[in-house]
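What follows is a set of structures for review.
Bear in mind these aren't lab numbers, they're just calculated from the coordinates by the rules spelled out. Every value quoted in this text rests on a predicted model; they were computed, and no experiment measured them. Cβ atoms are built from the backbone, for glycine too; each structure is taken alone.
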Structure 1
Amino acid sequence: MIKAVLTGDVENSTDLDAAELQALIGLLREELDAAKSAGLVENLAFYRGDSFQLIVPDPAMALDLALALKTRVQFGMEPEGDKTRLKTRYDVALSVGLGELGSPKELTTAHELPFRLSGRGLDELKKNKRTLGVFTGNEAADAQFDALLFLYDWIMQQWTVAGAEVVYHKLRGLTEQDIAALLGISQPAANQRSRASCWNGWKKIQAQYAQLLEARYG
């Protein structure tokens, strides 16, 4: 069965104090536990204090889950208040590996293709100061997503915390009206934050990802 393996690492974890790192890991655990309860995640493991790995049984959900984890950390680590001008300061690097996968009992000893792709992919991302990648083992497909996510990675570096928050809620399926009510802002303000964060660009990447899954795995 085709599944996705997600391998993640807290960005610049050595620059965080113990309380910051604990809070950040707590946010990740909270998000991943909710995803696991919803059946979106299995075999979750944290290791080395700042790294984690998990299986996404429905690979179609993996890329959105990766962005949800990034945005949850980016806005969740900041205190309440005006976030419209505050640039994101916290992040996680995430590598999505795709391929045939059974049901490994221990993630740390698994060596099937998606684990190798995801682990090596994360090493490559960090070497190149990138934070999001998709790896299939197919040179053409990997090159396509390398280009797409290289550009979106740069866009994410320009985000405000307020923009990351809107993207997170859009990933959860909320409308701009819903988000405006939740955050106590106007719908045009929610729309402006969405546009500034290039949400429509992410939707294009989502569509390309869906096409990749269909073309390669049926």
Structure 2
Amino acid sequence: MSLSAGATAGYAVLGVFGGYVITSVLLLKCPTILHKKKKRDFWCSHISHRGGAAEKTENTLSAFHNAIDIGTQMLELDVHLTKDKRVVVAHDIDLKRIAGVDAKISDFDYEELPPICKCLKVTFCKDTMYNNDGEEERIPLLDQVFEEFPSIPINVDVKAENDELIMKVHDLVKKYQREKLTVWGNFSDKNCRKLHKLNPTVPLIFSMKRVLLVYVWFYTGLLPFIPL
């Protein structure tokens, strides 16, 4: 019994689709069949966001020390640039929440920056405040953090789309020989592309665009075929 041209084409399409699904599932389970396994210089399962913002004053040396004391394996911090071009560790572009001053970090030289508020809202935990009962805290330099924690992996979130900030962060990573202990990037795809172009050896955070693409690739079965 002969098949019609339409039926033959249908079986062919079904065969190709079935082969694609089987290959995709196989490669998803065993990715090293197609992609060489990447060498990693460190592994971590515990990362302290802003150094543990609800436990100590966020993005400060005391927060980072506390996080390490309780066993964190990586510090996460954010950076901005001051008026005198110093790279400081702070999450917000302005000082309103951090220091109660309605101005941008870039409006001040580093030595002029006000102290951090004693009572600080934790932005990623609803209705959560951190109250500092100890000594006054100041915004640290990225320089200080790298010097203080030479062997600790650090995730640097480059907050602003600023070429000078990107270059200065790169220079500090090189100065302290932290290429293998630093992960950098931002939700901004433009920032991530600039950082990766500047130094492809430094591990890169996924931008928001890249995260969304991974979801699309996964649900369409394309992910196992794409090098990350």
To test your reading of the models, identify which of 1, 2 gives 22 for relative contact order in percent (Cα under 8 Å, 6 or more apart) when calculated. 1
With mean count of other Cβ atoms within 10 Å over residues 38-45 computed for every candidate in 1, 2, 9.1 is reproduced by structure 2
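With helix-only ellipticity at 222 nm (-39500 (n - 2.57) for each DSSP H run of 4 or more, over all residues; to 500) derived from the coordinates and found to be -17500, which of 1, 2 does the value describe?
For helix-only ellipticity at 222 nm (-39500 (n - 2.57) for each DSSP H run of 4 or more, over all residues; to 500), the value -17500 is produced by structure 1.
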From 1, 2, which structure was semi-axes √(5λ) of the Cα gyration tensor in Å = 45, 18, 18 calculated on? 2
